[in-house]
Structure 1
Amino acid sequence: MACALAYTGVQAQAGTGSMYGQPRPASEYAKDVTGSVSAGYVSRYEYKNMVVSPELNNSGVFNLNGKVTMPLGTSLKQSFGAGYSQILDGRLDDRNQFDAFWSAGKEVLPNLTVGGGYDLVYGGLPGYVAKTMNKAPHSLTQGLRAYAHYDDPGHGYFGTMNVQYGFYGLTGWIMDVEAGKRWNSGFSQKVDFQLSAGFGASTSYWGSSIDGLDQVNVKFSAPIRMNMMDDRKGFRIVPFVQAVWGGNTRHQIRDYVGDRLIDRFQVVGGVNVIYNF
């Protein structure tokens, strides 16, 4: 959930070990019960990195998210979580967005996990489109998701691909991809840098015959570790800035819904306070 947790590298960063000895093998994490909670602010509302038009939101979003990961059987690990976003202004019917998800995956290669899960969103942009176009009696969307996640804690490379099939509210396929690298800033042992780039695409998800590129984005963040005793746990403050270009589907969505929903280009910024446990 792009916003969901606004900082996609939170869990993965738990094993960098760059300043505190050798990184642990990724397979060891499947034995742990871990989690995170975060609260933050983003200057503009976005869904799956698609920034909405100023008419729908111009003052930003406050968000609160939680996630827990634990073993499932002997070889799988499962994650479940929920989130809440308060959209401060605009013309969306539901300015309160609720998210929930469950997923299960398996490490098939060192640092590479694949799996699937279920996503639910109430309100926000997907709920607005579903309700406006009479696809659902209320602002609820649901989908099934397959994913692949790569994270190399020793070298800092990471990447994630999600492919979702919406089966209620919005029906069709939507995909998002992100890849990047994190490294120590060199200014302080507590500060890391992370740079990533990604894109999203969909087919018949926002409406019939709406196919193509949803967005392209580049994101820079600087996670600040507030504790030095254990790099895997504790508080982080994560300021970030992201440039997002809307894809060709923004015109198709506007023609379909009869309203300008997606911004052509926007730079969004924000900060998250995250606690890993």
Structure 2
Amino acid sequence: MFTLGRDIDIHYPTNQLILILTAVSAVIGIFTSGDFITGVKIGGTIFLTWAFGRELDPKREYGAFVGVVFALYSFFVPFDVGLMELFFLLLLLRLINTTSGDQPTLLDAGIVLIIAAFLSFNLKTPIYSLLYLIGIFLSDVFKKNQFVQTVLTFLAVGSSAYIIYRFISQGTFKGPILSVLTVVGLVLLYSLFAYIDKDKKIYDDQKNEIDSIKILKAQLFFAVTVVVLTFLTNPTIGNMILYASTMAGLIVYGQLSKIVKIEDD
């Protein structure tokens, strides 16, 4: 059973809003870029920025829209996006935080593994497979199988060690927008915000309370992944916009919601 999909109720106000924004952004993108596919990709990036925001801070449903506002920067740059990489990361986050309300299954893990293997082969880098091993270790897929979980522990540690080695020996900044200082500063600020904001009630799609530690693990895994993909791969401009917009949006809205009580904590 595949559990990582999440229904979008078109009668729910915020869902209606993001669908409208996605469609309008795609249309504007088509006219501003002069290319149908580019316009669709811009619309997809707007939607995925919202989707990432909802996964990373599921309690504050309006916070994801602040990230969408930042992501409108897509209209002002020569645009490209790696949608498969974003889809892979989104599913991996759902494996970890279980926001769908169901326990992750072997089918879930298998599908995400296939995507990770495809990306690693197609983009000629083992990074996606290594991130998968770390992510699957953080998830609950094999939590009841002590032997497999032990093996995953060693694999996750080995993956982390190799990534650190790559940072030391080969890490270079290839991002097309953000400076090294901006990326590191934003990730650290986002990680700090996620950590100090962890004590809150969060509910999944089935109205069951989610362990806040699962949400925190997904948030910090996302932060680490952004750094890894920024320095050890060649991220597209659309991906960089999404990562930065998502983190900045959640930081800004998280603080505003505390000050003006936009949503209850």
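We did not get these values from a lab; they are worked out from the coordinates using the rules stated. On a predicted model such as this, the values are computed, not experimentally measured, just so you know. Cβ atoms are built from the backbone, for glycine too; each structure is taken alone.
Things to note:
- Comparison across structures 1, 2 (criterion: distance in nm of label points 7 Å out along Cα→Cβ at positions 206 and 254) gives the highest value for 2.
- Read-out relative contact order in percent (Cα under 8 Å, 6 or more apart), computed value 17, structure in 1, 2: 1
- Among 1, 2, structure where helix-only ellipticity at 222 nm (-39500 (n - 2.57) for each DSSP H run of 4 or more, over all residues; to 500) as derived comes to -23500: 2
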